[in-house]
Structure 1
Amino acid sequence: MTGQRKKRVNIYADSLAFHEKYRGKIEVHSKVRLKNRRDLSLAYTPGVGAVSKEIAKNPELVWKYTIKSNTIAIVSDGSRVLSLGNIGGYAAIPVMEGKALLFKKLAGIDAFPICFERYHTEFADDVKNIAPVFGGIALEDIAAPKCFELEEALQGIGIPVMHDDQHGTAVVVLAALLNACRVTNRKFEDLNVIICGAGAAGFAITRMLRHIGYDPGLFPSVNDIIVCDTQGIIHREREGLYKNKYKFIIAEETNRGCRTGTLSDAMEGADVCIGVSVPGIVTPAMIRTMADDPIIFAIASPLPEILPKDALQAGAGVVGTARSDYPNQINYALAFPGIFRGALDVHATRISDEMKVAAAHALAGYVKRTRRDRILPRVLNRDVVKAVAGAGREAAVASGCAREF
């Protein structure tokens, strides 16, 4: 058994013991004392009646008087959890607890798991009905295309709703790519990018790099993107695209030359390969056909599309993975705590594209001395959250989705 294999086995066994010991990683703490009758009268009856009356007259006061201003719901149906697949709401709870822990430790946000046992036709309505108590909703581990449909259905409910697997990943990928361009002496607008995987993350990364709705003069998109799924290159003439609205959108917005073929064909001459698919799908031989000094982001978890040592030996200039035991960890935990912190600070009604782009630039700019093995800051750096939150607040105001500033 290799050292890496032993390490993974120990982590899994240790984690089971850890969870059994604590029986949950989060708990509710009171902010106020409750020692006498006056305390009770202020916090509960009869005093709380005055607060409820004021909110009934003006619902916006809920931000002033309740936990709404600092509370996030982490909503999941457990249909696509890590590399475990569709394991359901019960099994998703420990993962959502972990995310709640990150929200609290990194951004000071009170987050709580809301796990549904299954997705159903009224799922969006169920989420809308729990929204009053929360200042934002983080959608998590929901399989495509349901995640796209749900996020779309929940826009406009008056609080930010973001599917982190999509947009958190896309923000961090953009930040990593900006700095990878710096260390390989490339221009962002000249890049030819291959995206391996057309699920939630692949779709969001594609749209982020294409920058729908942005002035190319202010923020240019990459030169071209080719997206591959299990059937190979997505192109406009491929049969059956109408069956999947989101792959149809990808086909319309990418692959201007209408190239066809396999992932191997797509990678020939490309500057960048971004993997959000399955382990081992990228080979050293594929990397050797790319442009000189290529950028490889192999983000499949827990095992990447190609191991960093194999990618580097094949000629890769910069390699990033989702793992913490390799350099250049591309993890959406760099993005979502700060994005939601900034959104809550201004009581935002939504998370705009401008806020996501600002977050990416804040992440990239935080690394003052970029190296090939350091294109992103460390995930557990609280100052990163502050930088992302500050950029998000400013962008929320500028894009018109802030209630207070």
Structure 2
Amino acid sequence: MRIVIAPDKFKGSLDAAGVARAVAEGIRAVRPEAAVDLVPVADGGEGTLDAALGAGFERRTTVVTGPTGAPVAADWGLRSDEAVIEMALASGLAVLPGGVRDARGATSRGTGELIAAALDAGARRIVLGVGGSAGTDGGAGMLQALGLRLHDGAGAVLPGGGAALARLVTMDASAIDPRLAEASITLAGDVDNPLLGPNGAAAVFGPQKGATPADVAELDAALAHYAALIADAFGVHGAADAPGAGAAGGVGFAAVAALGAVRRSGIDVVLEFTGLRERLIGADLVVTGEGSIDEQSLGGKTPVGVAIAAAEVGVPVVAVCGRTTLDDDRLRAAGFVRTYALAAREPDPEVSMRDAARLLREIGAELAADLPGGIDAARAEPLTESTPS
């Protein structure tokens, strides 16, 4: 039997590679003859770089401008002429000094510096995974790092952060890195929000970054002013209203409007560069999963994306998760023949997260023992285990 293990991370507990290893150890303990192929994946946000490294990309590290201006050593991946950049590693909440949030002043400049570093290394195809950003600057900092000149009414260079965009008067795109014209950028993510308004970057995501209601109104107005100037400078109108423009504090808008990026589903991009679809061919079983399989998962998160890919080649899929809020009918409709939850073994979430590797090894062993005659035996069984009382 050949089993492909392609999970996402269990957030706050294990990265995707750790999840895959734990499940594989459990399977091998019971079925040492099984051929197990580990393919950690992600949906374009946190964990995208780890998926790339697992797929053979070389880890590179570049010191860049962090979200508040302090230097950050940010990792990225390179394979031939293709680079994978996870913007959160340069411009994300996780790299804020002391965790102190600055919704008005945080910049995406470090993400632009990573793109420049990738171009320096010969990359001409760049995957930009968005999510977990610290700022709401419309991607202005990213564009400044790539040569866009932004000045206020006195001719001074505009400082970083979304609030400063209200003072933007002139924009000069003549010095943008010419290598970008020869490069293709793929924006990997699944946020559908526009840049502006009640569903926009400031209103929906600003509070997560420390924005007060007054800050949200200020940032939304500043972004509207900036977006109008971007539209004039690059001849791209309507980009602020496009789905995904509000991703990563507006980096989605800047990447598409100013850099010509193409927005794609994050899981589709990751499945492509990991070669998962090809690795599924001839497999007997796929194991996927993430920390919580819930309503959000159905909107294109990793487990459902893997299940769709597996269905295309007729390979059954088992899911593992910390917990699930979906009933059997919805799990089956999502493509899972069976779902194993850590909560069925350990109802205390803190213990479950702390001991996730052990619990996943137990699940791997149980999964292997459950299927002595192959996965078809599971199709008639209940999809989920009952939680202990």
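What follows is calculated from the coordinates using simple rules that are stated; it is not laboratory data. These numbers were taken from a predicted model, which means no experiment stands behind them. Cβ atoms are built from the backbone, for glycine too; each structure is taken alone.
By the measure mean projected area of the Cα convex hull in nm², for residues 63-134 alone, tell me the structure among 1, 2 with the highest figure.
For this comparison of mean projected area of the Cα convex hull in nm², for residues 63-134 alone, the top structure is 1.
One of 1, 2 was used to compute mean count of other Cβ atoms within 10 Å over residues 175-182, and the answer was 23.9. Which one was it?
1
For distance in nm of label points 7 Å out along Cα→Cβ at positions 31 and 159, the calculated result is 1.4, so let me know which of 1, 2 that is.
Of the options listed, only 1 reproduces it.
Assuming 131 is volume of the Cα convex hull per residue in Å³, for residues 39-86 alone as calculated from a single structure, say which of 1, 2 it is.
Numbers: 1: 131; 2: 72.
The read-out was computed on structure 1.
Tell me which of 1, 2 gives -9500 when you compute helix-only ellipticity at 222 nm (-39500 (n - 2.57) for each DSSP H run of 4 or more, over all residues; to 500). The partial results should precede the final answer.
Values: 1: -13000; 2: -9500.
The structure behind it is 2.
Comparing structures 1, 2 by FRET efficiency 1/(1 + (r/R0)^6) of positions 183 and 207 (r between Cβ atoms, R0 = 30 Å, to 0.05), which one has the largest value?
Evaluating FRET efficiency 1/(1 + (r/R0)^6) of positions 183 and 207 (r between Cβ atoms, R0 = 30 Å, to 0.05) on every structure, the highest lands on 1.
From 1, 2, which structure was relative contact order in percent (Cα under 8 Å, 6 or more apart) = 19 calculated on?
Going label by label, the one that fits is 2.
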